[in-house]
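Alright, structures below, take your time with them.
Each reported figure results from applying straightforward, stated rules to the coordinates on display, with no laboratory input. Given the structure is predicted, the values throughout are model-derived calculations rather than measurements. Cβ atoms are built from the backbone, for glycine too; each structure is taken alone.
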Structure P
Amino acid sequence: MRLFRDREEAGRDLAAALAPFRFSRPLVLAIPRGAIPLGAILARELSGDLDIVLARKIGAPGNPEFALGAVDESGEILLSPEAGLFGLGPEEAEKARLRELAVIRERRRLWGKGRPPVDPAGRTVILVDDGMATGSTIEAALHFVRKKNPAELVVALPVAPPEALDRIRPLADRVVCLRVPEDFRAVGQYYASFPQVGDDEAGGLLGRAAHPPG
């Protein structure tokens, strides 16, 4: 399976796949931080607006990369039915919820720079990430955005495993995914270059999208 050269190439390929939404002024919501470069490309190529949607995964005790659920910007938590089997009981889950919610609020403050979130009500919303492993974070983000009454809710992904797509497909009106490998192991394996997106880069992209050069 051909690798994406980097997030920029993945963003351009997604924009081409989403061409029918061009000039409908979609609201592109990127999941920080990795999806922000893709979201900036989608917003530019589709003549839309860019904002972020903040959701954080909740990992298994002792294995934080193994997602057992996620929390959204409102503080709502979604847990896998197997969470208890991995040692994530109600007390541990509440501690994780409060910890991740504090990160969410700090990132909204840091990257939003006082700007209110863009209202998704009545708009076509394209929720984008740079890839999806379990689907926990995107599931939480979809629940959060759906409560805001968008006209249409689309998920855009460069790569994801089939079982994760099956998990989120009922929550979206449309799912666009460019690569669906059966042997998926990690998002980064499908990029030739996959560096971490830093706070300065994320904030700069969001700031330029909010105040485009005239």
Structure Q
Amino acid sequence: MIDLQPLFTTFRLALITTAILLVISVPLASWLAHSRSRFKTIIEALVSMPLVLPPSVLGFYFLVAFGPAHGFGKFIEHYFNTRLVFSFPGLVVASVIYSLPFMVHPIQAGLAGLSPGLKEASFSLGKGRMETLFKVTLPNIKPSLLTGVVLAFAHTIGEFGVVLMIGGNIPGQTRVASIAIYDEVEAMNYHAANVYAMILFAITFSILLIVYFVNHRYVITRQL
């Protein structure tokens, strides 16, 4: 039998991270899709940085920034009594930043391709901004939302370098499945490593298969 705790920690981290990202990404993606601000390019570059930076680089700077001796980490520990380094909350904060582009980019693309006439028609019918957002805008970008949610969730599941740097390898707290696989391989316990790997493979493949199926059905329905 393998220790299931790393799997529980992994999926707990992925669920919390994805939920936070969904709340953050919709307004951010909307601003990026429609803004003409001179700062738009800078924000887009910052959001996309996790796509090109090595995880160890991000993990190192997270470790420095979240440490109790430095600004952000010191502020969080002093005012919220929470230490981010080598803790589950630290994993969540790091994962939100690291997986941000995987949620923002699909939603941004969906919003950019949406006809402005839909919002204008909604406003002309007396609907407010929030009602328009939840009843008009978001329902019309369902495939983009679903893609963003799944990519962010799957990407968080597969994290290694960032979570190892900021969370370490504390059983029951920060030891996620990717780190457990690494540990088992180092211990020459290939059977346990294979079980962890196969579970992650099966779950992520199933999730992606469902997403592609749902999006395909959605496109066909819209074309009819």
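Things to note:
- Structure responsible for 29, with relative contact order in percent (Cα under 8 Å, 6 or more apart) calculated and labels P, Q on offer: Q
- Structure responsible for -25000, with helix-only ellipticity at 222 nm (-39500 (n - 2.57) for each DSSP H run of 4 or more, over all residues; to 500) calculated and labels P, Q on offer: Q
- Comparison of P, Q by distance in nm of label points 7 Å out along Cα→Cβ at positions 34 and 50 - largest value held by: Q
- Comparing distance in nm of label points 7 Å out along Cα→Cβ at positions 114 and 138 across structures P, Q, the highest value is found for P.
- Given 3.2 for distance in nm of label points 7 Å out along Cα→Cβ at positions 170 and 186, calculated: source structure among P, Q: P
- Per mean count of other Cβ atoms within 10 Å over residues 122-129, the highest-valued of structures P, Q: P
- Top of P, Q by Rg/Rh (Cα atoms, Kirkwood Rh), largest first: Q
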